Structure I
Amino acid sequence: MSQPPARRDIHRTIDAVWRMESARVIAGLVRIVRDVGLAEELAQDALVAALEKWPETGVPDNPGAWLMTTARNRAIDRLRHLKLREQKHVQVAYELEQLQEEAERRDDHLLDDPVGDDLLRLMFIACHPVLPPESRVALTLRLLGGLETGEIARAFLASEPTVAQRIVRAKRTLAEANVPFEIPRREELPERLSAVLGVVYLVFNEGYAASSGDDWVRPALCEEALRLGRVLAGLMPQEAEVHGLVALMEIQASRLHARTGPDGEPVLLLDQDRSRWDRLLIGRGLAALERAQRLGGALGPYALQAAIAACHARAVTAGDTDWVRIVALYDALAQLSPSPVVELNRAVAVSMAFGPEAALERVDALRGEPKLAGYHLLPSVRGDLLFKLGRRAEAQTEFERAAAMTGNARERKLLLDRAAQCVA
C-alpha cells in the first residue's frame, strides 16, 4: 500500500532535514559522549523518533534543535540505565544532566552547543590519520554528508557490505585509539588539515572524473564535496588553502554540464561548449581564489591548481587560453608538490604552449616512473602527442594501452575511438 501524499511529503521533509542537520547533531553528541559510534546511534534514534512523531505533530519550527534535544535525552536515559561505574561515564552523565538543566532554565529549544567548533572537530576525527584513506572517505560521507551506506557504495561502485565494514572498522579504530574530540594543536594543524582537504578533494575528483563504472561524471559527489568544502571554509575562514580548494572545486564544477554530450559521452576540455559553463560557479571560484591569495596562500598547492583552472575559465575560447602562464603555474606547483602526475600535466601544458615535440621528451622521461605504471593517462597523453606528430601507428598502440588500463566504460570507448582514428 502506498503512503498518503501528506505522509510522503513529511518523510521527504524529514529526509531533507536529516541531510542538513545530521552532521551538527552527531558532532554535538560526540563532544558530549566522546564516542563516534554511540553518537551516530543516538542521532539515528532521534531520526526514528522524528519519523514516528512528525507525521502526527508536524515538523517543528527548529527541527535541528528538536533532533539534538531528543538525542541528548536518549543519551541521558541510556547512561542512567546502564549504571556504569567508571568515573568517566559518571562524569559524562553529570555533564549531560547539566546541559539539560541549562536548556530547561533558558526555556528554549535552540542548539546550545558551539556548533561550528563541533563540526570542525568531527571533520578532523573522520579524516584522522589513524584511518586508511578509503575509511576516511566513507566515514566523512556518512557522518558529515548524511549519506546512507548504500548511497556511498553506489557512488564509489563498491559493495554495500564492504562500505559498511569500512565504517564499522573506522569507528572501532577511533574508539580503540582513544582519539580526542578536539581541533589539532597549532603545530599539528597543517598536516591534519591537509588530510581533511585531501579527503574532500578525493570525493570531488571521483565525481568529476569517475575512475570506474558507466558514467563519465557523478555530479552528486561533486556537489557533496563542494558542500563540505564550503562548510570548512566557513569554519576556518583564515586558512588560505581551504579557500584555495573551494576555488578549485567551484571552477572545475562549472564545467560539469559541458563535460558530457547528449548521450553521456565524454567531451574533453578543448572541445567543450563554453557557453554551457556555469558562470555563477566560476564567479564564486574566482572570489574564493582571491580570498586565498589575500590571505597569503597564492602559492599553496590547491590555490595554484585553482589559478590554473582560472586560466581556462577566463578564456572565452580554447584558443584564448594563456598556456604560457599555465606552464609557469605548473612549474611552481612542481617545485612545491613534486609528483609524476604534476609532471605529466605540465607536459600537456608545454605541448599546448610550445608544441608536441617539446612535450613528448618530458612524457618519455616519465615512462619508467613506478607510480605511473598503471596510470592510464600516461599512454593517453603520449598517444595524443604522437598523433599530433603524425606517428599514428605508435599513437594507436598508446591509445589501446590506455583503454585497457581505465576502469571507466565511457573513457574506454573514447580512447578506443581515438585509436580507430589513427588508422582512418
Structure II
Amino acid sequence: MAPADTHQAIEAVFRIERARLIGRLVRMLRDIDLAEEFAQDALVAALADWPRAGVPANPGAWLMATAKRRAIDRIRRERMLARKHAEIARDAAEAVEDGAGLRDAALDDEYGDDLLALIFTACHPLLAPDARAALTLRLVGGLTTGEIARAFLSSEATIAQRIVRAKKALGASGLPYAVPRGAERAGRLASVLEVLYLIFNEGYAATAGEDLVRPALCAEACRLGRILAGLAPEEPEVFGLLALMEIQASRLAARTGADGALVPLPEQNRARWDRLQIRRGLAALDRAEALGGADGSYVLQAALAACHARARSYAETDWARIAGLYDRLAVAMPSPVVELNRAIAHGMAFGPAAGLGLIEALEAGGALDGYAPLPAAKGDALFRAGRLAEARVAFAEAAGLTRNERERDFLLGRAAACG
C-alpha cells in the first residue's frame, strides 16, 4: 500500500475507533484531557509504524494497546503516590502484560459499555445543553473545535472555552465515568437524546446564518444515534429518535433549491427523498413500537414524520392521522411548540378556521411571543382562508423575527405573494 493510502487508512480507522479509545481511557484514567492526549499519541504511533510494518489485523486493539502502554508509562514515570492511581496502573498493566498487548480483542466486549459511558458523561445534565452538544461532538463525534464552531456559527475560541469548562465541571463533580443504572439511567438517557436532537435540529433547520440546512451536522447526529441504538437495543425512545432523524434527514436534498432557497414541503420533489434512509427510519420506528414505546415523545414524532414519508404525494398526506398523533404528542410532551404544530395539523385536516382558532389561543397566551414560526403558521392559515391582507402582515412579522437569511427571504416572498 502506498504511503498516502496507508495514511488515509490510518485516519479512517482512527475516526472509527477514536470514541471507543477515549471511552476506555477515560474509565482507566478518570481524566478526559489525558484520555484525548493518549488517544492522539496512539494515532501518532500508528502513523510512524503502520506505513513500515503494515496495517495490523486488529487495528482497534493495536491502537488501544498502544494508548494504554503509554498511559502506564506516564503513570509510572510520574511515580504517582495516590492509591487510586497506583491501582489504575496495576490494573492496566495486567491487561497488557503479555508484551504484544494485542489480546485486547478479548476486551472488545466491554467497548460498548465504555463508549456508552462516554456518551452519558458528555451529555450529563449538570452541563448546559450547548456545552453538552459541543463536548459530545468533540469526544464521541471526533469533530475538531473549528468544525463544531462552524456548525453552530460560533468562534473557535468560544467553543474551545465551552469544552474546557465542561471538562472542568465534570472533573470537579467527582462523577463516575460509568453507565448509570436504573432510574438514574432513565433520567440521564433523556439528556443524551436531547443533545442528539439538538445537534440534528441545528443541521436540519439552522437557527441563524446564510444556510438553511447543514447536512453534515444531520449526518453526524444520525451516526451518533445509530451508535446509541446499537449500545441500548432495548430502549424504545432511542429507536424513536433514530427513526425521526433518519426520516427527516431523508428530505434534506429536496428542502433547498439550486440557489439554496427553501423549498416548502408541498413543492418538494419526492423523487429526491432518500428512500434508503426512509427504510432505515421506518425499521427503527417498527423496532421502537415493538418495544412498547408507541406513546413515547420521540416515537410519536417519528410516526408523524413517517406519515409524510409514506405519502406518495403531498395531496395524499393523511392529515387526520397527523392531527391525531399531535393530540397524543401534546399529552406525552406538553409544550407551546407542540401545540403550534398541533394547530397547523388541525388546520390542514379540518380546515383553516380550525387551525386559526388554536393559533389565536396560543397568541393570546403569550408563550410564543417572538417565535417566528407562530406568525408564519398564522399567515399560512390566513392565506388558505383567503384573508390575504392579514396573511401579508403575519408573514412580514415572521420575516422580521427569524435570524436565518434563507427563511427570511422565503417569508418575504410569501408576503409578496399575498398582493
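A short reminder: the numbers here are calculations on the coordinates, not readings from a lab. Just so it is clear, the model here is predicted, and its values are computed rather than measured. Cβ atoms are built from the backbone, for glycine too; each structure is taken alone.
A few comments on the model shown:
- Largest in distance in nm of label points 7 Å out along Cα→Cβ at positions 44 and 364 among the labelled structures I, II is structure II.
- Ranking I, II by volume of the Cα convex hull per residue in Å³, the structure that comes out highest: I
- Answer label among I, II for the case where mean count of other Cβ atoms within 10 Å over residues 60-67, calculated from the coordinates, equals 18.1: I
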